[in-house]
Each structure stands twice: as C-alpha cells, then as structure tokens.
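Q: In the part that follows, the structures are each spelled out as structure tokens.
Laboratory data are not the source of any read-out in this text; all were calculated from the coordinates shown. Computed from a predicted structure; not experimentally measured. Cβ atoms are built from the backbone, for glycine too; each structure is taken alone.
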Structure 1
Amino acid sequence: PLPRRLRKYWFLHRCNTRFNRRDYDLSLSLTRTACQDIAVIGGVHPESVLRAGWRNPYRRLHDKAEIGFESRMLAGVPCILAHSRSIREDILRHYPATDPDRIRVLYPPLDTGRFRAVSARERQETIRKYGIREERMTLLFPSLGHRRKGLQFLVEVFDRLDPDRFELLVAGEGMSRYRTSANIRHLGYIDNLSALYSAVDYVVLPSSYEPFGLVIAEALQCGTPVLVTRGVGAAELLAPDEGVVVADNRPRTLLSAIQRLEKMRVPPGFARRNGLLIDQHVEAIRRFARERA
C-alpha cells in the first residue's frame, strides 16, 4: 500500500479528475480539492509553514504538494468560505491571484446542544470534583497541540504568579515535556468540557497562529470569558464583556494581562449573536450558493 501522505494526494487527484460538480445541486469540501462548488477554508498552508518555521527537507516536499493542491483549489472553486477574516487576508496575501469577490467569511458552527452553560448545581459539583478554589483566579487551557497553542509561555508565566491567587488547569494531551509549578495541574482528557468551562474563571489560548480556535467559542457559549492573543481568529468576535485580547504571547504580555483579570460571566447567547448556530450556518451556505448561481 502507498504511504499515508501519498494516499491522501492520490485521493485529492482522483477527486479533481473524476468528480463533476454539475452532477449535483451543491457540493462542498473541507479538503484541498478543486472540483466542488464551495471550498471551506480553515487555514492556508503557506501561513502554517511560515509560523511553524519548518526546515526538514521531507516536510518541504510535503509542503510543495499541499500548496500545489491548495493553489488549484483556490483558483478553481466558484465560492470560498473562510473561517475568519484573518484567513481571508491570508488567502489574498499568499494567493494574490484569487478573486476577492469569491471569498466570504463564515465562522464555523457550534454544537449548542453539547456546549451550553450548566446549572449552578452542576457547576458547584464540577468545582468540587476538580478541587477548584473559588478565591483564586482559575484559568483553563484546553489543547491537543500544546506547543502550537502556547503552553510553554503559560508555564513560564504561572511560575511567576502567586499560587494562592492564580491557577492553571491543562486539559488534553500530556505534559511530560513541560516543567510544572505548584499552580499548574494537568487534568488529562475531559469528556464533559461544558461543565469544566463553566467552573473556571477564564479559558486561555495564547496561540501565535490559530485560524479560528473553536474552544474559544465553546467557552463563551458556556458563559466563560476568554484570554486570547490577536493571532486567534475567534478574537474577531469578542465584545468587551466577553474577554481580553492581547497583542502577542510573550510571557511579559500574558503576565500583565492575567494579573489584571477580573471575574465575570459572559451574557448568554454567544453563538446566536455571532451566527454560529448550525441552522444559521446552513442558511448562510445556501445564501452564498444562490449568490454564485
């Protein structure tokens, strides 16, 4: 059998050469194919390469292939849906031949059946379950890619903070690569994130580059404010009573912001206010399709 990456490229090639969008009322793809009516873009590969600083020769071959498929997709599909305004800007910067009139911004939808504010009783049960002390400022860092999302900066910051006043909870993959201090706890993988979101004071995501950052929308829908860097796409949606946006993820920037945080709750209905309900999302896609017809 072909290696995994080659299987992927073979699949993309087959889609591009065998699929005919005229055979369907509407076709949509979330991968780098050029055969569909609508391409949903959650980030552009050249920007990821630029931010990551990859230097491996094998990676460069992979990057060249990915960018080739992405370039063909952006040139060939009638409608492009970018997951944030920053992604739209990335598309036009890295692929300047792309017609800007074909690009629309459509933030990814949120499962509001799963992510919602929990009852006061469930919140208190979760606080007890995880040993959260309400007199402290407790921040949650939910992540499956710690380094890309900036955990190393938070570790440095919390090493300087008073453990009696500030605590960081880390949910997701392990922390064996990171030294921890008394006010950092790893919780592992969490099934019921809604309850944990509701139990903490802030959710923090200090990514250098995050095309959207769904955990931010999830937390806000659960009523919990956020602390994010400007590089997180979801920061575009924040109102002043929903969180704090900082310019960068340098430890001194994060330290200053965390020391100034005040406890608050986010007004209900974040997803509806920002068009993130699934029915709003579907209707927007239909509208874009009609515009391109």
Structure 2
Amino acid sequence: MDTNTDFFYCIETAMENPNAVKKLGLHYKGLTKFPEEIFNFKNLEELSLYNNEITEIPEEIVELSNLKKLVISGNKLTKIPSCLAKLSKMETLILSWNSLQAFPDEIGSFSKLKVLSVSNNNLTVLPNTICNILSLEELILAENYRLNALPENIGNLINLKSLNAGGGNLKQLPASITKLTNLSKLEVHQNNLISLPADIGNMTSLTKLRAYNNLLSELPESICNLKNLEKLLLYKNDLYCLPECIGNLTNLTELDISVNEIEKLPESIKKLNKLNTVNLGRNNFSQDAKVYIQSLLQHTSINWS
C-alpha cells in the first residue's frame, strides 16, 4: 500500500483487509484477464488496470457498486458489457488504447460520469444515447480514424467543457454542437472537415479551437464572436482569407494559419494586442503584403517559414 495515495498495488496485500481497499492499481502486470479477486473489494472506488493484455470486462463488475473511476486503457478490449452503466457512482471511465468498435446503447444510463476517454480505438460510430450523459464534462474521442460522425444531439451535453475529436474521419460537425456554451476546448484537428458550423460564435466559452489539418476553405463570420478565444490553430487547411472582423478576438494569444492559401490579412488584425505568436508560413503573401502585415503586428513575433 502506498500511504501517500491510499493505493494498493498487490492483490495479496489487499486481500489481508478487503474492506479497507478503496484504490487498487494493477497496471503493467501482464494480466490477460480481469482478476476475480477484485470482486472481494466491495468498497473499491478506483481501479487502475492500464497496460495489460485484458480482452474483456466481466459482467460481475457490477458487484463493485462503489466504483467511481475505472482506468483500463492500453489493453485488448473489443467491447464493453452493457451492464457497465449500472455502476451508478462512476465519474471517470478511461478506455483509450484498446480495440473497441462500438458502444452499447446502455452507456447513456451513466448519471454521474464526468470524464469519458475512448481515444485510440476502432470506433466508427457513437450511440445517440451518449448524449443522455448530461453530467459529462470531458469527452475524448481522439484518434478513432474511422469515426465519421458525431451524434446529432451532442448539443444536449450542456455541461461539456472539453471535446477532443481529433484524428477521425469527420466531414462535418452537427449543428447542435453550437449549443455547447460551456465548452472551453474544442479539438477537431486532422479530420476531413470542409466547414465549421455557421453558428460557432454561440460557443462563447471557447478558449482553444484546434481545427488544423482539415479541408476548410473559409471561416464563418460568427467566429469573431468568440471573445474568450486564446488559441486558434488552423494550419494545413485550404483557407484563402480570414473574416474582416477577426480583430474582435481581442484575447487571442496564439494564431497559426500556416500552410494555407491566404494572400492578405484584414486590417483589423492590428487590434489583437495580446497576440504573442502568429505563424503565417507557406501561404501566398507577396513581399508587399508581408511588409504591411508586419506594420500591423509590430509587437508580435511572426513566423514566415
């Protein structure tokens, strides 16, 4: 037992007083199946099994009715049991780096889940019921390269603060995503997006927007309403211009629009007084345009390469 964290790292030691075990860490143990001894720990609240060789989660896991956090990333799971959602106290569920292809509809039954990570799996679709987890604050879907759509009702997740759907096969974002007015971080990079939602400006809590490495040719005018935006990363797209109102993003500290097709920037960019770094490399700026931009951004570090 680690007295600093109250974690037990050995089942044999934990079995000496099963009722005292609230946190159990069995990562990097070479486990090929879920240890049955775990079900003796009725007061278990946190279970870490990452980086093993486990192929399935047994249905008996519902016996761990006090479980609040389950980390079982880096294993060989291809599915999760529908009964998992019966763990009504679950707040954090980390299933990244497995081989999951789908979720059961029952996942929407979680009532206290705040963090769900399923990055680096083989997901192609998400059940619409995931939009019923109104407690969700962080949703990590990154690096599911076959995921071609987000649920249409994702805007129901009104408490969501962070959404990472980078590294997928998304071609568009659901219109309802703009209802996520508490979202502060949106990551949709490395997809096949041809546009951002017209009403993205409604997402007024956004501080970070990563939409680089897509197929964007223009930005919606409403993006200028994101007054809290600090980081805007749009490199490796097909952008040919920025909205004239871009200067309204007065809290912007980092802007990367390199590797696009831009020839000039709006004069309003001079209003971005907090801008520390701007990457403009590999666009279509003439030498005169570069001189003009430099005059607008005299106190900003510009990367032209």
Structure 3
Amino acid sequence: GLDISSVIEGATYLKEQGVDAVNITDGARARLRMDSISISKITEDLTGMETIMHYTCRDRNMIALQSQLLGAYALGLRNILVVTGDPAKIGDYPQATSVYDLDSPNLIRAAASLNRGVDLMKNPLGDSTDFFITCGANPLADDFEMEMIKTEKKIDAGAECLFTQPTYELPQLEKFVERVAKINSKLGTNCQLILGILPLRSYQHADFLHHEVPGIDVPHWIRERLHRADKKDAPKVGAELSGDFLRQAKPMVQGAYVMPPFKKYQMVAELMQIVA
C-alpha cells in the first residue's frame, strides 16, 4: 500500500550498521506494490541510504521501459537490477497482461544504450545516463549450462555486476565463479559478483525454502543441523552457518548482499560481526 515506514525504518537501521546499499524490489511474485522507482527515491531522500532499484520486464512495453529509466535517472537514481519478473498469472491479478516486450538481456542492452546517449533504436538522447547496471544469476540452476548461456548474454549486453541467488555451499559457487571468469576473459569484460546470503531461522524455514522456492537448494546437512538445534538457538545457528560460508566465499566474490528473513534486519548486523 502507501505505508512504506517499515522500509524506511529498515534502511535507517542498516545504514547505521554500515551497510552500503539496500535492494528495492519491483512487484515481486507479481503482487501489487508501490513501484520501485518511487520507493527508491523516497528511501534515498529520507535516509541517505543508496538503493539498488529492481526493474522488471513484465509490466511495461519497450517504450515505457526506457521512458521510466530516463525518469528514474532524472530523479537521481543510479543503480538498477534488471529482472525478468514473475508472470502475472502467479500473483494477485492472473488476468493481467505480462508484457515482456524485452527480456533481461535486451533490457540490460537498453539501459547500456541510454548510458551511451542513445535509445534502443539508436535515436540520440542529447545527454547520456550513467546507470550502474546489475542483474541476477543462479549458481544452483537445475540446467547450469543454460544458466551460463543466459549469464553470458547478460554480461555481453552490458551487465556490470551479478547478484547471485542464495547459495549455501562452496563447490557450486566455485564452479560458477570459474565460468564467469572465463566469460569475462572471452568478452573482455570485468563483471563483478555479489553473493546472495539468506540466513536460515529454523529447520522449518530451511525445509520450506528447499522444497517450495524454485532456485534455492539448502543442503541436507544444513537442514539436519537446524533440525537438531533447540528452537531458541536455531536463528543463531543459521547466522553462524551463513557467516562461516561467507568467510570461505569472500576471496571469490566482490561483495555480498543479505536477505534478512521475515524483516529480521538485526541478522544483517549479526552477520557483519561474525564475518569481521
């Protein structure tokens, strides 16, 4: 709705803890929410916290996608995370049209074109934008080779940074990092990696993510460790597991972003202390 006080409170708290930026989602799960441009602008104005504005292909045609990017830039927003967007049929309005004029690589290409001072049709804009263009990637994709093909297309289109899906074990992350390095070498690019960390609050939380959320794989040994933990100790165990993994992964990535479960923003501070 109109009340984004919890977003402002969370961003204020995280800024006090030394967090660099916050992600602002754009109609996640095809649910009706205030748009990400407005929330990002309000958040930056009220808190001074830098935002990463998610921007979905689903809801706008190619004219509107570019038009709103120009508007976002004029408002002072500089960071975008391009996502395809969940289809409307899974959300509150299954009868709504999922536009998808552009897919993620082509929306990235559109943003990169604006950075060069032209639109997708190569019409000059007069001035150029200077967006930092990011997107998502999944080291745990069921079809890893197809995921790497998509990732290469995104990097080739102009993505400067990849935000990974939540990851819990090193071997698959190492494989993904190696492949991205090869893509960078092939294309002459320097796309960075930001590791997704989703701390687990309980065995039930881990089990739900593993079985019900596409693209997330919580290893059996982690679920078992949470299962053995006392209920009151489970959040601490989850934070320690995430902290241990982040310490091991730190040399392989250029940063990390934390998805605090159930708006438990203090878990971000706890993780920062563990890693420090």
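Q: If we compute volume of the Cα convex hull per residue in Å³, for residues 38-173 alone for structures 1, 2, 3, which one ends up with the highest value? If you can, show how the numbers build up before the last one.
A: On the way: 1: 161; 2: 86; 3: 137.
By volume of the Cα convex hull per residue in Å³, for residues 38-173 alone, the leading structure of 1, 2, 3 is 1.
Q: Taking distance in nm of label points 7 Å out along Cα→Cβ at positions 14 and 238 from the coordinates of each of 1, 2, 3, which one would give 1.7?
A: Details: 1: 4.4; 2: 5.2; 3: 1.7.
It traces back to 3.
Q: Given a computed value of 6.3 for mean projected area of the Cα convex hull in nm², for residues 94-165 alone, which structure among 1, 2, 3 does it belong to?
A: Numbers: 1: 9.0; 2: 4.0; 3: 6.3.
Answer by label: 3.
Q: Let me ask you something else. One of 1, 2, 3 was used to calculate log10 I(q)/I(0) by the Debye sum over Cα atoms at q = 0.07, 0.17 Å⁻¹, giving -0.31, -1.36; which?
A: 1
Q: Let me ask something else about it. Consider the structures 1, 2, 3: one of them gives -1000 for helix-only ellipticity at 222 nm (-39500 (n - 2.57) for each DSSP H run of 4 or more, over all residues; to 500) as calculated from the coordinates. Say which. It would help to have the intermediate numbers written out before the result.
A: Numbers: 1: -12000; 2: -1000; 3: -14500.
This value belongs to structure 2.
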